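The data blocks that follow each hold one structure.
Computed from the coordinates by the stated procedures, all read-outs in this text should not be read as laboratory data. Every value quoted in this text rests on a predicted model; they were computed, and no experiment measured them. Cβ atoms are built from the backbone, for glycine too; each structure is taken alone.
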Structure P
Amino acid sequence: MREDIFLPIGKIVGTHGVKGRLKVYSYAQSPSSFVPGGIVYIKGRSGDVRGFEILASSPHKRNILLTLRGIATIEAAEPWIGSEILIDRTKLPELEEGEYYWFQIIGLKVYTTEGEYLGLVDSILPTGSNDVYVVRDGEKEVLVPALESVVLDIDLKSGLMNVDLPEGLL
């Protein structure tokens, strides 16, 4: 399997009960990646990637409990603790024009309309009303609101984002 088709969506942080349920800290905004009948991949400590069918999933505190076909005991589940949960990015639904997945935004080079380099998108903060892009260049950090009036252009092929920051953000 090609490594570049996988997208990390969570990390196995523990087990739950004795029947092999995995406690997963989810990176995904939506639980739709963990729907029963779907396939997730686990990247083991050795680096091998193995696919599993999701038999059941449920929210549990700040995590998700997953029951996977082939992992039915606590002894079978424990070796996976610390492993990443992956999905096949080619199976992600197509987004409408102007919409992006977070993994597409993180890592973009950000420039102002005046051509000033601000840094790379390091992470994204969901705020409820709109996301905020955390742009870093060394120790310098700029918070860029993900608004159409601020983010003027995103060019995924070039890896660039062009922004018009409101006064006082620099």
Structure Q
Amino acid sequence: MRAEQDKIVSFHYRVCEVRGSQDPGTEVETSHGRPPLAFLFGHGGIIPGLEQAIAGRAAGDAFEVVIEPGQAYGLRREDFVQRVPKKYFHDAEHLKPGMATTLSTRDGPRSVTIVKLGSSVVDVDLNHPLAGKTLRFAVEITEVRDASEEELAHGHAHGPGGHH
């Protein structure tokens, strides 16, 4: 069975930030040591460039792919820095510049990076931490299966035992 629309694809990955054509990259994250990541193909569950690279692959396939920012986490936007009152942070007293944290918004939780702390406000960067970065993924497909009716209705993969 091959990775295509409405299939559940499980895979392990290692992702590195690439700084030049000869740079093997600095590891940013890996799924090894935990269960594989599972997603519903064709439903926007992973970055577009990685989904395109997985298309047509089968369990047991292993490959590497370099993904440019436009097909990963987007280009970095300098206008994505905002000033937010400290009262909106659960852990304001522990914040430090460069630290990543979650900010509650009316649209749900949003990951932000602390830029600067004031006495009553915090400047935060709303860009994804990997925005503007070229990424190298080493991927191993562990399983491709049909999605259940419930997974299709919900638009995402479910873990063992059902919806999580």
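With FRET efficiency 1/(1 + (r/R0)^6) of positions 114 and 138 (r between Cβ atoms, R0 = 25 Å, to 0.05) as the yardstick, tell me which of P, Q scores highest.
P
Determine which structure produced the value 37, 16, 15 for semi-axes √(5λ) of the Cα gyration tensor in Å, calculated from the coordinates; the candidates are P, Q.
Going through each structure in turn, the value belongs to P.
If mean count of other Cβ atoms within 10 Å over residues 74-81 is computed to be 11.9, which of P, Q is the source?
Answer for the origin of the read-out: Q.
Suppose you compute relative contact order in percent (Cα under 8 Å, 6 or more apart) for every structure in P, Q: which one lands on 18?
So the calculation was done on P.
Using FRET efficiency 1/(1 + (r/R0)^6) of positions 10 and 90 (r between Cβ atoms, R0 = 30 Å, to 0.05), single out the structure from P, Q with the greatest value.
P
Where is FRET efficiency 1/(1 + (r/R0)^6) of positions 82 and 98 (r between Cβ atoms, R0 = 35 Å, to 0.05) largest, in which of P, Q?
Biggest value here belongs to Q.
Tell me which structure, out of P, Q, gives 0.95 once FRET efficiency 1/(1 + (r/R0)^6) of positions 42 and 122 (r between Cβ atoms, R0 = 41 Å, to 0.05) is calculated.
The correct label is P.
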